[in-house]
Structure P
Amino acid sequence: MSSSRSPFDLPHRLSLSSQTAAAIRKAIEQGLWEEYVPSERRLCDVFKVSRPTVRTALHALAQEGWLEIRQGCRIRILPRRKSAAPPRSRVIGLISAEPVSQLAHSSFHGITTLRATLADHGFVTEMLVCQANRPSTQRRKIEAFVQEHQLHGCVLMSVSREVQLWFMEHKVPALVLGSCHPSVLLPSIDVDHRSVCRHAVGVLLGKGHRSVALVLPDTQMAGDLASETGFLEGVGRHPQKEAIAAAVIRHDGTAAHLASRLDLHFRSPHPPTALLVVKPWHVFAVILYLLKRGLTMPDTVSLIARDQDLLFSTVQPSISHYPFDDHVLARRLSRLVLKLVNEGSLPAEPHLIFPRHFPGESVKPPHLPE
């Protein structure tokens, strides 16, 4: 049996009829067939899909003007007029600073739903992981990716300010899944982290805490910067703001560095009595840190998590946090991306989701020394 590589692009197992139509369309564009496409049975063998899937794909291409289907006749490839404009790309780029598997649960769910929705509408997706390297390196990777796939549009996830600016300056249709950096004018969809953190610090101050800290990774991501802004706004709006000690504890994301940064604050003359932790996976690192040092939650230190995590429901005392319906984000993301690719652009404005506050049992008034 020959092991030579097939000249055809095999479709992925996601919305097979749309993927198969895209693969047949590409084969026609590359001139792999001349006047007629192969039989349905042959196409099933080539693309490793069922006959109903092939039939649905062929009828979709006939509606697009690629094929002529007549009862009892071979399926003819319709000639493409040379003067006609080339067909628009059906490729949507997904650009992230980290692999999709490492995204927050809500973002992962949103992207999974988006890919299925786009496939149902005849689009394919291509993924690029563009880590926060030097700006020149990022630009080269983005330019090569956009040029190679002739992208119809892009979704940007947790990318740097330089990447967002590139899409804005080059006017490539893009939607930010997250928040835009300052001076970046692109459409975006995200949780309103600024308002969440402003509300959270208000809850802590309302309980009587006067030494509070925000714990966040030093990623310089727009959503985290917005969180810091909201935290400081919440402190600044308090009537007794002069009496409040507010700290921002930045760390590199590792448990060791997080513990060393917490040490600096908990060994100070006025250690924090309440923490607002940005990332869910750092909540558990903070709890372990407190336990190792004989500090209990919430008797010694109160804690609020900015984001949600499925494990929070298994912890006692339960963690105060801000949950929202992942399906809401997924549906809104899919609608916005379809509107972007169909209309060619979206207004450069944020689409914000404000989650509800789950009080939990991790917040109580501070323990004051006698």
Structure Q
Amino acid sequence: MVFCNLTVTTNGQATKPALNIGDLAPSLHVRAWLKGTPIRGFERGMVYVVEFWATWCGPCIAEMPHLSLVAENYKKTVVVMGIDVMEKDTSMNVLTAFMKRNGSAMNYLVATEDGNSMANRWLNASGEAGIPVAFVVNQEGRVAWIGHPHYLDEVLPKILNNSLNIEKASAERELNMRLKIMDDSVGDELRYYRADVEERNFGQSDSLLLERINEIVRKKPELRYTPNIAAFTFNLLLKTDPREAYKYGKVLMGTSTYDIPPYYIIFNNIKLFSEVRELAPQIYELGVEAYRARIEYSPNAVDLPNIYHTMAEWYRRAGDISKAIETEEKAIDALKINQRTSADSVAAFKSRLQLYKNLAGKTSPPIRE
């Protein structure tokens, strides 16, 4: 990823970006249109979603089905476009191959930038360091909102009915950017600190890290649930105090962040730990809750079969075999929808389903093809 064009000072403040909410949207500089009817610019009276992605960006790919739904739901009033940026290999062969594999999940306009023009004029100018990120251009051709495309369902209705307060949205973004700068700085500090204590073989690196996090949060309580602090805290608590991990995770689930939805932090860490150790049943229940939130916001996600598959296993580990069976059946149904699914994948999921049914002590009929 590129670094944002923000200057961090000792008090955690940042210089004002060149592109802000309320400003006229920069022009489009496109090297090639990869899908859909090309457009030259922003027409008055229409709303546009300009989303930035890259072929190597997993979270970007995960958002594609959601963006397709947004494009379908608002096809009469909103133009959705995905602009490919920050590619390591800028050859058209790479992009063409990617579109052949994934283009069916992108039911909206798709283009690739001309040089670094779009990244510079939009991302760098606005202080956005990572992707995916979406800009909404309103009926007057002004940037009305900037953020993770996950939140477009909440934002677009307000922009379309002119109820979004631009000044308030700008102030909220300014606050979020300050939080992000502080959180990123603290995240770097904690990573260096962890490496240092581990190198010295203190044997207490986890407890020392938690103590350091508590010191930071006492001084800056607004950071308690920001992404870097949350990821460190939940990860460390899973290792040292599962009960506190559960309590912290429950609050985190209901706390909005400036960046990624909090449920990613929850299920990613639980998945990591579950591969090497057994966790408490309530932790798996929390993981299932996080995955349910993921499905609620992206019900047609490309990774839906694997999400259900993992959820079923976590239900099994939490002791709820009936839910494990029900969820594994959903995984198989979702898997069959994908035309590229291999017979081996379906067989593996069916084998797991049979295992759950055996655990439930049921005599089940053969699973239908």
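Taking 36, 30, 18 as the value of semi-axes √(5λ) of the Cα gyration tensor in Å derived from one of the structures shown (P, Q), identify that structure.
It traces back to Q.
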FRET efficiency 1/(1 + (r/R0)^6) of positions 54 and 230 (r between Cβ atoms, R0 = 25 Å, to 0.05) - structure with the largest value, from P, Q
Q
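If you work out mean count of other Cβ atoms within 10 Å over residues 38-45 for P, Q, which one comes out largest?
Going through P, Q one by one, mean count of other Cβ atoms within 10 Å over residues 38-45 peaks for structure P.
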Taking distance in nm of label points 7 Å out along Cα→Cβ at positions 70 and 310 as the quantity of interest, name the structure among P, Q where it is greatest.
P
Work out the source of -17000 here, i.e. which of P, Q gives that when helix-only ellipticity at 222 nm (-39500 (n - 2.57) for each DSSP H run of 4 or more, over all residues; to 500) is computed.
Q
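Laboratory data are not the source of any read-out in this text; all were calculated from the coordinates shown. Here the structure is a predicted model, which is why all the values come from computation and not from measurement. Cβ atoms are built from the backbone, for glycine too; each structure is taken alone.
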